[in-house]
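Enquirer: The data blocks that follow each hold one structure.
What follows is calculated from the coordinates using simple rules that are stated; it is not laboratory data. Quantities reported herein were computed from a predicted structural model and do not represent experimental measurements. Cβ atoms are built from the backbone, for glycine too; each structure is taken alone.
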Structure 1
Amino acid sequence: MSDSAVTRTTSAARAATIVAFVVLVAAAAAPWWAGRADMRLMSELYLYLSLACLWNLMAGYAGLVSVGQQAFVGFGGYMLFALTIFGGLHPIAAIVLAGLLAACLSVPIASLIFRLKGAYFAIGTWVVAEVFRLSFAQISALGGGSGSSLPVSVVKSLAASRSGRESLTYWLALGAAIAVILSVYLFLRSRKGLALTAIRDSELAASGLGIDIWRAKLEVYVVTSALTAIIGGLIFLQKLRISPDAAFSVNDWTAFVIFIVVIGGIGTLEGPIIGTLIFFALRETLADFGTIYLMILGLVAIVIMLTTPKGVWGLIRDRLDLELFPLAYRVQLDETRK
């Protein structure tokens, strides 16, 4: 006779937790062992990872395939500049407030673009981002079309020394990535996350179970918009300069993010992590080749979509039956008791 138990934990997940803890401790200590260029690269990796996880939550689980998330990246960056320069807020407080403002702004935007479906929804999000870009380009107090730099007084409010400021912005980027991953993970393990997974698998079946699909998607859109704005604020806190073209770049903040999620594995938590590592490895290796680098990225994406539609992590998961972030319930048999 065999006993069974329903569980979410796996041995692979427990081992991944230990490895992740060791990696995080080493990453947190980077200001003491890494160079200035290495810290900037790792900070950029953390911020791209955060954007990828948020876009994956929208597209991979809620079915909201947006090509306009640069709207909230740019909004968060511009709010950082506006709130610190004109409002006198500390940069960190300004970034948090930018996230709250983005959440409020996303509600009326959602009421409009949620009327669109499929490709029309994607186009609608891009139009919203273009409206944002053109609007901020008209604000002369923030530099208009040429942009603006963060005042020295605001920069020095972070820390007195340059090394202190670089360490702080690095830790903020690392903390943001950890917070985003944990938030998405805990959300997907909750009842709302279960409803979202049901919507991902079949909207018709989810509706038949009494799930409010529109409300579930709205909640995801609002949360991801707020967190994306916060990430945008952190991005331009590191850059110290902003312009409409840089803040609302579809190539930097959406195309690359979509590439990361697609090659890593859409609809999984592990996918964006794998995809980010692959993207940065390719970028650091091939960036000197100019436009050929972008062509190679496109070729890699096409090959992966044709050969492994579930992405790199989907291929690994199917072959090895691994799940580093246990979301699904499993029946574990105990053959030792008779």
Structure 2
Amino acid sequence: MVSRERIKYLSRLKAIACLAVVILHTLGMAMSFSPDKSTARLLFSLRTLTLWAVPCFIMSTGALLLDENRDIGLKKLFSKLILRMVLALVIFTFLFRCFDALLTDKSFSIGEVLRFTGKSLLYNYSWEHMWYLYLMIALYLMLPAYKAAAKAMDNKTLCYIIVMMFVMLCILPAVYTLLLTDENGQSAEVRLVIYISKVFPLFLFAGYAIEKEKLKVPLYISAPAVLLSLAAMPMLANYCVKERDMALYGIINEYHFPVTVIAAAALFALFKSFDRIDLRLADSFFAQVEKCSFGIYLLHMVLLKLIFSVWEFDPFRHGGLIMVFLTALTVFIVTFIIVRLLRFVPFVNKVI
């Protein structure tokens, strides 16, 4: 029998990552209201401090679903995991288009909404954060292969694969982009590649390896790595904007940027190091946020769109940077409450 006991550090990590995603998108939308270039540069720099969140979500997925003791047959894979993503993609692509038509375009036509929805599902024309659903569908489709590979590999082979994926999918693209970019900002094509789905399978395997302690990252390594990488990201971001380094600018927001990968992996290992500490009431709250995390991801953009696009709220006229973070926190809390209530609604609770 598989133990269904909640893994405390994963709940904590996913809850905090959920807040980080909200902050990331809030900072991004607030940039359009920046009163000057230095403020915009500061927001851009701070935004890089949250880029670890999505990789950590995927690492958590790998830690759970690649577990050899967790049986995930094709029936469960398609009828539960993939179906949930497909339903969410179709329903929210439609709803988000309705939102835009009613509140932004102020010209609603059900025919146009349906046509746009159909086209958007093929070309991902919907709101920017919906890319994550396409990613999860792709990872779920490949999950049987990833799971079989993880089960077949011994510890040494698994660590070798993780290192090779990091080199090929993170280090080499960074080297080609930063060192072999011409004066027009065009990077040379990476000639030595491993043809897999970008960097995201690396996060799956890394999360699984760290959770199962096949890849051991002790506290004396993870803690300094987190501090150094999170200190480096805003400095690099500030530098690339200030100096107009287009090569660095083009890669620093990518999830395969080596510093982001190291930050995510180190943070994941750091949280695991404190798994045995009982936080009691805090852990109860984290568990509830974890259950609502997918819904929060989907719906928080509705509030952000209302605040910044429809109401055109300028945070820099009402407190500046502090108001930006207060807005993010408010959106997070309100969205959590909404999703928590929606999870009592039949069918809706199967989607979010």
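Enquirer: To which of 1, 2 does the computed value 35 (relative contact order in percent (Cα under 8 Å, 6 or more apart)) belong?
Expert: 1
Enquirer: With mean count of other Cβ atoms within 10 Å over residues 220-227 coming out at 15.1, pick the structure among 1, 2 it was computed from.
Expert: 2
Enquirer: Between structures 1, 2, where is distance in nm of label points 7 Å out along Cα→Cβ at positions 172 and 276 highest?
Expert: Top value of distance in nm of label points 7 Å out along Cα→Cβ at positions 172 and 276, among 1, 2, belongs to structure 2.
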